[in-house]
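Just so you know, all these numbers are worked out from the coordinates, no wet-lab data involved. Just so we're clear, the structure is a prediction, and the values are computed from it rather than from any experiment.
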Structure I
Amino acid sequence: MKVFIIGMVMIALLTVMAMFPPGTERVDTKRVLVPAKVYCGDTLNGICSRTAIEHGDVREDLREITEVVRRQNNIQDADVIQPGRILLIELEVPKGAGK
């Protein structure tokens, strides 16, 4: 009897998950370029993370943002960025975002 109940619960959960899969919500976005100044002690990951959070980037993987910024700003070594440099960071934000 317990096996039957557990089986029915699993079937019900799988049915609900099939009807409403996680992460299928699509948000209309736009790409924006945001300047970010490098300060002493900053890392490329830190700058990208801070800027993405501040401006509401919708991507979940920070590595994608960091890699695009590295390529677009011609950064050979992500561990060596000079303070005072202005980086252009391309973000993907919701179309209605005010920033």
Structure II
Amino acid sequence: MTTNQHFQKAPVHKQVQWTQSWYDPALKSLNGILDVRRANLRKIKRDESNAAVTRDEFIEILTNDHRITVYQASEIISSLLRAERIISFGRFIQINQKAGDV
């Protein structure tokens, strides 16, 4: 029988480093789905700046495309919010254009 005392917990700086290493792949995935949303808005002649993705859809994209757990995807999204790389209003998410680089 294996208990938790046999597993060593990763140091905090390693956990932060792991989460931040997912910023670029997560933002690329988000940008890809936002491009589809912008195209849909363009078809119906609406403002493309209103394109957004729900948090649940973004988590699903991360788990399916990058094979990570739902918990890890949520940690990445929370970290992106704290770093102000994405904007969250209600349950919707957009890329923060003021942050720049994507």
Structure III
Amino acid sequence: MHKEELLELHQIFSDIKDYYQGLNPDLKFPQYTALNITPDQVNRSKLEHKHAIFVLGEEIASAMKEIETISSRGIPARMHQLAENALKEMEEERQK
């Protein structure tokens, strides 16, 4: 996936986060917030945005479970696994 596409996807996930926070202002996305990255930070690396997307995806999936009655039990775990993989990629890239 190209960086521009990742930025667009990151923006979509950010919009979804905002939507769920609008439904429930008490929802927090602490892991994503701790990354201190937003979709408009084009200077950040492709891997950083990829990692942020997976972290945010995991937290969105968890929020969905609280708000909606869907069977999304496996989604947060899979998104967590993808976030961990992206983090490993970033660490490997930094060591080069």
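Some notes on this structure:
- Source structure (of I, II, III) for helix-only ellipticity at 222 nm (-39500 (n - 2.57) for each DSSP H run of 4 or more, over all residues; to 500), computed value -13500: I
- P(r) over Cα pairs in 5 Å bins from 0, in percent, for residues 35-82 alone derived as 4, 21, 35, 26, 11, 2 - corresponding label from I, II, III: I
- Of the structures I, II, III, the one that 15.0 was derived from, the read-out being Kirkwood radius over Cα pairs in Å: II
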